[in-house]
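Undergrad: Below you'll find a set of structures to go through.
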Structure P
Amino acid sequence: MSTSMKRKNLLSLTITIFGIILVVNLVRSITNLWQKGEIIDDYVKRLSQVIRRNEDLKKGLARAQSPEYIERQAREKLNLGKEGENVVILPPITPSPTPPLEENLSNWQRWLRLFF
C-alpha cells in the first residue's frame, strides 16, 4: 500500500470515529433533553394542582370570614344566641338499660340461684 492510500484510510477512519462520537453525543443530548422535558411537565402539573388548592383555600377563607358562617359556628359549636333569644341545651339521649329477661323458674330455684 502506498502512503497516500494509508493516509486516505487513516483519514476515513478518523472521520468515521469522529462521526460516531458526534452521533453518540447527539443521542445522549436528545435523551437528556427529553427526560428534562418530562420533569418540567411533572412540575407544571404539580404547580397547577397547587394553584387550584390555593384557590380552594382562598374561597374557604372567604366563606369562613363571612358573618353568616361565624354566626352559624357560634350557634352550633359555642351554643350562643342572639340578644333576646333563649338557648336551650338538651342532654344527650341515652338508651335506657333493658332489664334482664327473667326465666320462668320456680321460687326454690330462684333462691338456689341467689345463694349459689
Structure Q
Amino acid sequence: MISVAHRFHGYGSLRGVYQSGQTVRGPLMNLRYGLRDRHKPYRLAVVVSRKVSKSAVVRNRIRRRIYEAVRQSSVDIEPGTDMIITVFDEQLAEQESAKLRAAIDELLQKVAKQATK
C-alpha cells in the first residue's frame, strides 16, 4: 500500500483532476492526471465501480493490487502529480503481478513523458 501522504483526502479533492486533467489510456484501465505545486508529494486514487464487479471483495482486491503495483513501480513519479486510475475490467483481480506491474509502469511512463512537455 502507498503511504497516507500519497492519498487524496476529502470529497472534493478529485474534482480538480476530473475537470482539468489529461487522460492516458490502457487496455484495462486509464489514468487521469493533473499537475499542482511541485513541493507537494504525488497523490493517487483508484476508482473501481460496481459495474466492474458486484463484489466489494473483488473491487477492494483490485484497488489494493494497483496501489501495491504503483508503490513497487520503477518509474519515478514527479512530485505534485495528482493521478486517478479508473479500472474497466474485473480481470485485474486475477492477472499476474508482473503483467499488472508492467501495465502500471507503461501508464506512468506515458504520464512522465507528457508531463515533461
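Laboratory data are not the source of any read-out in this text; all were calculated from the coordinates shown. Quick caveat: nothing in here was measured; it's all calculated off a predicted structure. Cβ atoms are built from the backbone, for glycine too; each structure is taken alone.
Undergrad: For FRET efficiency 1/(1 + (r/R0)^6) of positions 18 and 50 (r between Cβ atoms, R0 = 30 Å, to 0.05), find whichever of P, Q sits highest and give me its label. Kindly include the intermediate steps, with their values, before the conclusion.
TA: Working: P: 0.05; Q: 0.95.
Going through P, Q one by one, FRET efficiency 1/(1 + (r/R0)^6) of positions 18 and 50 (r between Cβ atoms, R0 = 30 Å, to 0.05) peaks for structure Q.
Undergrad: While we're here: Starting from the value -11000: which structure in P, Q was helix-only ellipticity at 222 nm (-39500 (n - 2.57) for each DSSP H run of 4 or more, over all residues; to 500) calculated from?
TA: Numbers: P: -25500; Q: -11000.
Computed on structure Q.
Undergrad: Additional query: A value of 1.6 was computed for distance in nm of label points 7 Å out along Cα→Cβ at positions 66 and 106; which of P, Q is the source structure? Before the final figure, lay out the partial values.
TA: Working: P: 7.6; Q: 1.6.
Traced to structure Q.
Undergrad: When you work out percent of Cα pairs over 22 Å apart for each of the structures P, Q, which one comes out largest?
TA: Details: P: 77; Q: 28.
Top value of percent of Cα pairs over 22 Å apart goes to structure P.
Undergrad: Rg/Rh (Cα atoms, Kirkwood Rh), for residues 2-57 alone was computed and gave 1.59; which structure, P, Q, did it come from? Intermediate results must be reported in sequence, preceding the final value.
TA: Working: P: 1.59; Q: 0.99.
Only one of P, Q returns 1.59 for Rg/Rh (Cα atoms, Kirkwood Rh), for residues 2-57 alone, namely P.
Undergrad: Give the label, chosen from P, Q, of the structure having the highest value of mean count of other Cβ atoms within 10 Å over residues 26-33. Kindly include the intermediate steps, with their values, before the conclusion.
TA: Values: P: 10.0; Q: 18.4.
That would be structure Q.
Undergrad: Where does the value 50, 15, 6 come from, among P, Q, when Cα extents along the principal axes in Å, for residues 42-81 alone is the thing being computed? Kindly include the intermediate steps, with their values, before the conclusion.
TA: Working: P: 50, 15, 6; Q: 34, 18, 10.
Checking each candidate, the match is P.
Undergrad: Consider the structures P, Q: one of them gives 3.2 for distance in nm of label points 7 Å out along Cα→Cβ at positions 34 and 90 as calculated from the coordinates. Say which.
TA: Working: P: 6.9; Q: 3.2.
Matching structure: Q.
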